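These are the structures in question, set out in turn.
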Structure 1
Amino acid sequence: MELPTSHERRTAPWIITLVSAVLAAVMLLLTAPAAFADTDDPPAEQEVTDFFFAGVIRFDDDPLPGVVVAIEGSGFEAETATDDAGRWTLYVPEKAEYTLTVDESTLPDGVIVEGDSASQDVEFGLSNRVVINLFLGEGVRETTSFLDQFVERLINGINFGLLLALAAIGVSLIFGTMNLTNFAHAEMVTFGAVMAVVFGVTLALPMWLTIPLVVVCGAIFGYLMDVGLWKPLRKRGMGIIPLMIVSIGFSFALRYVFLFFFGGGTVQLPNAGAPKITLWGPIRLSIIDIMSMSISVVVLIAVALWLLHTRTGKATRAISDNPTLAAASGINVDRVIRIVWVLAAALAALGGILWAYFRPGVRWDMGVHILLLIFAAVCLGGLGTAFGALIGAIIVGILVEVSTLWLPSDLKYVGALAILILVLLFRPQGILGRKERIG
């Protein structure tokens, strides 16, 4: 097998940085919320569909312009503002249960939405449109303290970071053993979520059985990818850049295969909307959140023990450190790479299930929404180091969730990426990375 040259090793991190920047710009454009004020002629930013909620907000018979109304549910969220007549309209992609929220800070002083909350659950009936009456009254809403909000988002960030780590470790192991930046890893995450729909929704199997079946399917998927694609390319001595381009093309191919067979809608896994339970103070978690965090911790500990105390794990670390020396010492490099692909795909499939619950919802393109964050975690922790990927993922997950205290939800990735840039400016190899990885 032809080993990558030192020049190729030096250029790989810069390729990751460049492509990550491009993906960041694309994601910000794709995830920017749609909002408009005139319900008769909505701007092009909001996608007009056959399904929408609408209403008029008045107080003392006077229309209230500029009141922000948001909708969230089924993996979709958007917001708009009332026009001069107090009218608003929010389009949604499908019939499903949604949560409608009025931003009370945009109401006049001393005016709140009547009831215990400014949010309410809304759903469609027989028609494709729903007119909602929002009743306002005088009063002051008791708000959650900043500390409580911080703690709540911190716990959510740890949960998100743990599931992100499952995917990031796989990316890091693949890069360490093959020096390949695998853009198809996003579709490996989506594959796990799609298989969870097949077993958990279509076949209606219990989730305690669905999860191990999905992990096994993910492992088989990783094995087939290496046998059918990556090993033949390695045998031909293909360079790093052509391999990366192949992974990009493979990513697009898999994504549209999912779209063809799965469709463009959003499917919820069983118990995706489980209510949150107050555990202590401001800490509120659902049973699904607790199970997700527990599974992530157990699996990550198992992977760490495998890397530290098994012969194959030590061989994997040896190849990541010095593939030439590892091959000369008698390590079967191809066999280790095959195992790494199986493990990475299994972890990505498990991460896909947990990401489907965290979003919530399963979509054909859901994996690509966190691909940039996966790369950010790997770069932040250190290229080619599994433990660095774990630390980087936790940091990124916490920053993404906590940043919503100051940033709009559609810009929550900016904080994590800003920290990534700052860290790499002062420590280009990442937190646990080695200078050799960056040339």
Structure 2
Amino acid sequence: MNRKNFKMKRECMFFILLVFCIGQVFSAECGDVNSSGAIDIVDALIVAQAYVGLNPANYDSSVADVNGDGSIDIVDALLIAQFYVGLVDALTGCSQTSPPTNPPTPTSTTPPDTTPAPGNLNCSDASIWSESAVYENAGTRVYYNGNLYENNWYSENENPEQNSGPNQVWTLVGACDPNLTPAPTPSPYPTVTWQGTSGYASRFWDCCKPHCAWAANVPAGMEPLQTCQIDGVSVNPDPEAVSSCEGGTSYVCYKFIPFVVAEDLSYGFAATSSGDVCGKCFEMQFSGDGKYDPTPGAVALKGKRMIVMAINIGYDVGGGQFDILVPGGGVGAFNGCSTQWGISNDQLGVQYGGLLSACNQEVGYYNHEAIKNCLRTKNDNLFRSRGLTEMAEGLDWFIDWFEAADNPTLIFREVSCPQELINISGMQRP
């Protein structure tokens, strides 16, 4: 082999090794696979690239089989390289009549988006989404937080705002015209026929010994309220034990959490304004408004009733105010909970308002579901993680039955105490 031929073969092999570095491909005459107007080493590299499976773009196989053997392989790449350096005079084995492998991309026929502009949708015929409703049929449209959603399949207790998007149960249709939204769902609870006094409900749980647990604060002939030891369950054997909020060992018992009696009725305990109130009971019906603002929880509570027994007084509790005993409701002026549960004050939420007020600061006042989810997380972190099951159940009541209502307005009247509340408290008016 003479030096010249050896040099040519070495150059050919070098070109083949470069195949993995080239990716631009076009269509042209026999051998000119990159449509550059000339057959060169790039064509050889493109053919080699196709042969090893790299699938270059716009590769035209009809001009690559330069030896006409019916297949495209490394031999075709070598022949193109040899043609380029002058060792082969012609490439005549391929046809030039086949169309390109990659035809031009057709013009899109996607119809234009006909969705109304945001804020212009007529949502008046949609139902307001409810966490208790079941949406069995696909295509059901619901209204939630100013938007219209449509379900793609069966849905139950799946918030549209949190479960919409690709491969999700809900699809966001668009934003509703504020003047074309569904009418609020009427309350399933009948309006009371008795005349009541106007008031409102707040919430607290300070872990202190309640006012009515002192014998001197209850009427003669009436047993004072039972209190508990630090575990919140064991009855304190000393009725005169000092309150935990004053460094003593007397705590409010966990059994004083509120509870559901019927769909529209709950029982519980509360602090009221000062006076001879220990062991008295009051019936409240919630009006669907809030003392400071008609927040979603207060609106959702409309028509429900609650009977509470007064077991405490609050020097900061005004006339017509019922400060319901709710776990996580805020410690107010005194705090025995940090000691009882071994936690820092900030884990109890805002001093006046508790965990709900903390959630309002985090997620706002008007996203009802976000507020509830925030409270559920705090319930798990504060109570369930510590095995405080009754406390967790009491906060569950506040989230689910009480609708996490913030200072809802109400009308109230004094009523005879239900036996269930008498049995729990041990107090019965003479």
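Only the coordinates and a few stated rules stand behind these numbers; no lab work does. As the structure is a prediction and not an experimental result, all values here were calculated from the model. Cβ atoms are built from the backbone, for glycine too; each structure is taken alone.
One of 1, 2 was used to compute distance in nm of label points 7 Å out along Cα→Cβ at positions 267 and 299, and the result was 3.3. Which label is that?
The read-out comes from structure 2.
Look at percent of Cα pairs over 37 Å apart for each of 1, 2: the largest one is in 2. To which of 1, 2 does the computed value 13 (relative contact order in percent (Cα under 8 Å, 6 or more apart)) belong? Only structure 2 yields this read-out.
Could you tell me which structure in 1, 2 was used to calculate helix-only ellipticity at 222 nm (-39500 (n - 2.57) for each DSSP H run of 4 or more, over all residues; to 500) as -17500? Structure 1 accounts for this read-out.
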